[in-house]
Structure P
Amino acid sequence: MTEPGERFTKVISAIDAANARDPRVVEVGGRQEPGELIYGKRMTDTLARMVAEPSECLCISARGQHLERWKIPRATYPAGRPGYLRWRRVQREHQARRLGELMAAAGYDADAIARVGVLIRKEKMKTDAEVQLLEDVICVTFLEHYLPRFMSKVEEEKLADILAKTWGRMSELGHQHALQLDLPPAVPRLLGLGLARLNAAA
């Protein structure tokens, strides 16, 4: 991306200030940091590795992907996939709305705000290259930073399916970057198992 302007710097600072209020913390470099603040910075770092000149709207969407996520706990929706999908939809609408508010305050126009809404809601992923790219960044960030802990909480059979579905959501670019990661040794076997099951079901 070219040199950031004042409004871009302002909106990124506003996203970080909001996410700095996350009461859930993670340990980074021996320090306790707000979880979603760290997530947003990791998304930005992943995007920078994957794309030389991302658009401002894509950068804002990556940084704000989990904006204030803790305000809508997963436990407030029913267990199971339908409840999870409903929770995800509500999260996306909340994040799109809040990013729109922060962007408007920073001086962005309605077109830019609408574009970020499209990205955050993952609209037209099959035909919109930036929506697919954001999904790739999400998946690579998950694999790099969150997979090891996730593996400790999920049984292998379910984990194999999750890895296969994650792989299926990614483009070839996402696959290339994922394969460069130092992933846990069990991942290739579990991914192969999950992909085999998906192919058999298809």
Structure Q
Amino acid sequence: MQGDIDAWAKARGIWPLCGTDEAGRGPLAGPVVAAAVILPDGARLPGLDDSKKLPEAERERLDGLIRRCALGFGVYTNPPDRIDTINILQASLEAMARAVEQCVAMALGAGAGRPALVVVDGNKETPYLSGFAQRAFVGGDGRSRAIAAASVLAKVARDRIMVALDATHPGYGFAVHKGYPTPAHLDALHRLGPCPIHRRSFRPVSEAG
């Protein structure tokens, strides 16, 4: 992967980085999940990239590797009712902040110290995080190993949640489409109506009842 954010930071003595990313802004159902990761310098994670570019089996493999080698990591879930209350952007930024706090607490507990900078995937820093320097990078999950690692943890965690929710809310196909607005999901939504994990503030859900 192109690691220009990491090279930029190291050249300026800004290290280590805490990368954060989210999964699940686009779905009509289920939570948004954010993760944050601090990687040790020289962490061996072959194949690491933006989670959207990786097949499921590769994400699962990397998830285990990241958790074993990270100086700290955190994963935080914001449920549909929180998304409906503060909107999906704010719920995503809030989840990233809480994931960073978990990640840093783990790193401090292991004696690893605080990150020099929190690097956020996207075009907005999170206003829910205080006491840390931040910088947002568009496409950061393809430009920083820490952000890429966070994207993998967030995606794997959210997919596992949606598979579990498929068992408690059958008929919608959550285990397959993970809540995204696929034709099969939209058809089920109109046939069955919304279920408790649908995001009522999203137009296709509100229009379905």
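None of the figures in this text is laboratory data; all of them are computed from the coordinates on show. Because the structure is a prediction, the values reported are computed rather than measured. Cβ atoms are built from the backbone, for glycine too; each structure is taken alone.
Summary of computed values
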| item | result |
| --- | --- |
| Structures P, Q, by FRET efficiency 1/(1 + (r/R0)^6) of positions 11 and 27 (r between Cβ atoms, R0 = 41 Å, to 0.05): label with the highest value | P |
| Among P, Q, structure where relative contact order in percent (Cα under 8 Å, 6 or more apart) as derived comes to 18 | P |
| Value -14000, calculated as helix-only ellipticity at 222 nm (-39500 (n - 2.57) for each DSSP H run of 4 or more, over all residues; to 500), assigned to which of P, Q | Q |
| Which of P, Q yields 4.6 [distance in nm of label points 7 Å out along Cα→Cβ at positions 83 and 107, calculated] | P |
| Source structure (of P, Q) for Rg and Dmax of the Cα atoms in Å, computed value 17.2, 52 | P |
